[in-house]
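So, here come the structures, one by one.
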Structure P
Amino acid sequence: MAAAHNKKTSCPMPLFAATVFLSAFLLFQIQPMVAKMILPWFGGSSSVWSTCMVFFQLELLLGYLYVHWLHETLAPRRQTLVHVVLLLLSLATLPVVADPSWKDTAQANPTLNVLGVLATAVGLPYLLLSTTGPLMQAWYARAFTGVMPYRLYALSNLASMLALLSYPVLVEPFLEVQAQSWGWSAGYALFVVACGATALRSWRMVSPEREATVSAARADIPRPSWRECLLWIGLAMTASTLLLAMTRHLTQDVAPVPFLWVLPLALYLASFILCFDAPRYYVRPLFLAALPFAFFGMDRIMDEGMDVMAMIALISAALFVFCMVCHGELVRRKPHPRHLTLFYLMLSIGGALGGMFVGLFAPAVFTAYFELPVGLFLCALLVVVVLWQELRWLWRILLLLALCGYGVRLGQVSLEYVDGYRLVVRNFYSQLRISERQDGELGLKRNMVHGRINHGEQYLAAEHRRTPTTYYCHESGVGRAVLGLPQERSLKLGVVGLGAGTLAAYGRKGDEVRIYEINEQVLELARNEFSYLSDSPARIVPVLGDGRLMLEREPDQGFDLLAMDAFSGDSIPAHLLTLEAMQDYLRHLKPDGILAVHITNRYLDLQPVMAAVAQHFGKTALLYELERDDDNDFCFTSDWVLIMSPERAAALPPIMNDGVALKPKPGFRPWTDAFSNLFSVLK
């Protein structure tokens, strides 16, 4: 009889597992997909992903709250009816697609608008997908007395990680966004069928008599204390905070691209898989011993710059250790399955609090990226808390001293973020710092920094203050392009990306320089901390908003030269380099006008992108590379591509004669609004 019973109860397991796997795969496949859909509407900022994560975590919290309410208040058969009705209603929201009408007002209040567009695009399907893991576990545990359903949670995290890793490798490089949307929607319809079948099986397996018996048996299981619930929340919040803060640290200096979103999140999920699949994978002494090394590694990253691959590797290793400790300690404290939904609810509250702290609170309150030191200290504090009862008084004192010392060190690092700068400001788009230093005989120099990237500088001495510097000096590609324009007439110059306003130095009396800038703080700093705009004899016309969107809406401007110089960290946002974007830029040029694109980048080789654009539109693309000369304090190393008609390229003035013609890379696919592939241009 026992053998027969085991055979009977094991049969439905594949159905439960398949439903959980499919829901988790779809849940995390939609995250980078929909974030990529809306990234261009918000200027390509790295904060878009952080805000998206806030939305996803809040939806997860709502989903777990809904499951907890179902589990605690409704009988199993009523749970099934309610959930199936909601699943059928959610089909009416397909296909998932971001409403383009949000694009027109996106930048008025970017944080709220990111949340709004996601709610309308994927709100109900994402909510129901988020409920599946804990709901299936609760139904499975209720149907089969004595089973431990937590391995289904490990399975769901495995599916989530596979979804994330497959997106930048198998989906993004081959499918346009519209095809991704339709494919995901078809997968969601399949999930609804699978979930409905599982609900039907659960309905049949729980008779009214069994339901009454199980409910009576579970009434005697004590509820976890509020202190235990707070510890669950704290551990989950710490892992979530470090995930988002360390991801932001990566994307601010490299590029806000799906690969750098996915890698940290995949490691975060891997720790869930290992810890929940089998507690033995969390080798407590090993990971607690690795924790100080992870803290030390993050101290190095925050204190000094390093090679990008080394930085990615070190951040990834440290994040994995932090998450294994947080999630391993959570699993050590997991409750009886009777309180499974409460446990997951506390985890989701912690995750949402961490997301809101990094994505909403920090940009509004902090002037620098203080959330990373805060997350690191919280991790150290919680380790002390979880070990406290297990240690003798001497070890407790040593741990407290170590915690205080680490807190002091993190305080020093935080002060270094702002110490020595004239001004530090932050908003949704970036954190900007203004600094000054003496530069030999040339005198005092002021610069603007985003992360570790210099976005413009100016010598303050009267004889040098009007001289263009850095990537825009006279010897740079854009400098030679402007100086090579006809000087006998007034010129109209366009600039996308203001920085310190350096390109305004090329304006002459009678010229017009029209500058597009998405970040109002940049415009304020260029006006108040630098004098390029006020010193220029040209007519300066600032246009606040995303450069591409503004140019789309404007009539033809007739620019003699349009310079594309909008950067997010060290990278040009991909939506500014697509064929659709380039078509708009070329529309605004005079027939003999020049499009100048700044492609200086430590991590990405954008020459194939520019060559493909030029070939598509029948233009010539010339590369002007400038290496920094120790004898020239005004110039930085820079790469500019000048795109123009073949006729103009054949009649260049001597100052522009050393450009190198770019040739299309065989097999390289031009980027469009629906397709771009960062892997293809990694250096």
Structure Q
Amino acid sequence: MPHLLRPGFCLAAITSLGLAPAFAQQLEEVVISASRAEMRSFDAPAAVQRIDRQAIEGGGSQINLSESLVRAPGLTILERQNYAQDLQISIRGFGARSAFGVRGIRLLIDGIPATTPDGQGQSSSVSLTSTDHIEVLRGPLAQLYGNSSGGVIQAFTKDASKEPTVGYQYYLGSYGMHRADYQFSDTIDGYGLVADYGTFSTSGYRANSAAERNQFNGKLSFEPNEQTKVNAVFNRFDMPLAQDPLGLTRKQLTDDPTQAGNSAVSTATRKTVLQNQLGSSLTYALDADSSVTARAYYGTRDNLQFLATSAWVGLNRTYYGTGLQYNGRYQWGDTPIEMVGGYEFDRSSENRTGGKTNASNDKLAGSKTRDEDNQAQNSDFFAQATAHLSEQISLVAGVRQSNVAFISSDNYLTDKNDGSGSARFSATSPVLGVTWHASNNLNLYANFGKGFESPTLAEMAYSGTTAPVALFNPLLNASSSQHYEIGAKWIPMRNNRVDFAIYQIDSSDEIVTAASASGQTSYKNAPGTSRIGWELASTSQLSDHISASLSASSIDAKYSQTFKSGTTTITSGNKIPGIPDSSTFAEIAWVSEAFTPQAKSLMGTRMALEWQQIGRIYADDLNTDSAEGRNVFNLALSQSWMWNQGRVTLYGRMNNISDVRYAGSVIVNQSAINAVTKKPDPQFFEPAMPQNWVVGLSLNMPLR
């Protein structure tokens, strides 16, 4: 008899044969990140977690990815409370150095890249209110997604409802937070539509930290014939205001964490963003065992930022790309093989400008001090195959050939500094892994892979190891890394699952922060770094009414070679700044209605206690200062009931119930000088919120 739990066999087929194991509901989660084809997460030969709609809704007001992705081990989202700089997301330490936006992690939304060719992305592109589920892939297989794939985060928009349905959500919370969302969904003559529009505003916990955001996400799906499926996605992100409170010195953090950093108020530091993106994918089934998927997208992003130096920076970006992918299943003798291969091309062009503001820093001055055109593009081929060598052993192998190019043309030569330049990087990234399906409820796997990470256009925009200078820096090298991972996935009993992984990552020429001041950051290469860590994820249904979940990770991330940064010597063994040495999320929840695995949404009452722990985070290469570890507890309560065939839910959350005061994140290697003492007095720290609350209402109602 064939091994029915082997990858490539769907759970529905098992159930139809009457052979579904007692723990089948634990295996129903389907993911695509690890193999670029549908596969049950239990059989995926990689560390991958799927965050479902229930967890997204229960995480809070659905503003930031940090609310729900705390459930994925190995992923850290630091609490900046700074909407001008986006979330600080890292996976196994990749992305921790980012001064703004998401760096070192590939973001995809409905298969369309939200990361530009240089490796820069924005987590705010994800519309959580219309997201069905999110997948987080870590480890060697992530390298098959190309440049800067320290990990992969994929978001998937909800499918359209079969009948016209409207949804409404409203949240309000501490510090003037207001969140509203309006949603419509329907399927008409085979055309499915999901349209979602949301607004958000906050006065901010700190001075000069107010923000406003408006976001639209729409998805149109249809099938012209039995063989073809088409998805078209349009999203718009409009942030007319995001004040930047900057970081605080240690003394400022202790004295008054609500204050803004030096000169933030007087210079009105802030950012505005407008982004539009349209993308489409088409999948054509060649036969029962093979298909071709094509995708294309186009987007624009306008960014204007006012710095504490009474200067402004403008970025006007156009980006687009296309891709073609083939999926097939074959039989080679007695060995089933699943293959995927394809090509991806992406390009972005931006005009970077800068200048001085007027005395009140509320208008742009007439003359520019910077004007350059920057381009980045990638041209990549990839292939991946999974061979089921026996009922117990499967082998995965893959390779990606990446070519990344950067060009900068300096149009501002008045200062007689020509910042023009170019850089090209290419790399072959192989991956090899093996999985032992030891039993129906235990899988063991081991993977090895190579990856690389090029600088971004933003990282090349400034030079200098003691203070950032606005000069394009093409001298940064791409970093290369070797990833080793072993893991286990275990179903000890019905409705319980444990995932565990151990990994080691060795990198050379890793791109790290050289200096950061007044919103400007320059970067350098470190000759060698190492990361050794473990990750644990566990879900347990303790009874019909009580469940528990745990996500924990630990990492030892350090410089493995001594090197000089300017005149400063960074010693081997120093910890890499920005990476917490441990993180934990645990939740115990009670529901009034008995647990049923098939339920898509919870009814009745739900109460949950959450524990979030983050370890020490060093702030600089010398490890002279750090944000101490902290333990934070949250309470969540919801009540759902049916009303006229619709669903109504009331939400309430109390975050940080013990009112712990702590630094939520650090600005790595921040290099401010005290105006009085003329000595370094770095503004490393970004305070997290003290005790705060959120209440909300959600309504989902069919129109007939």
Computed 28.2, 100 for Rg and Dmax of the Cα atoms in Å - originating structure among P, Q:
P
Test item: helix-only ellipticity at 222 nm (-39500 (n - 2.57) for each DSSP H run of 4 or more, over all residues; to 500) calculated as -18500, pick one of P, Q
P
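None of the figures in this text is laboratory data; all of them are computed from the coordinates on show. Please read all numbers here as calculations on a predicted model, not as lab measurements.
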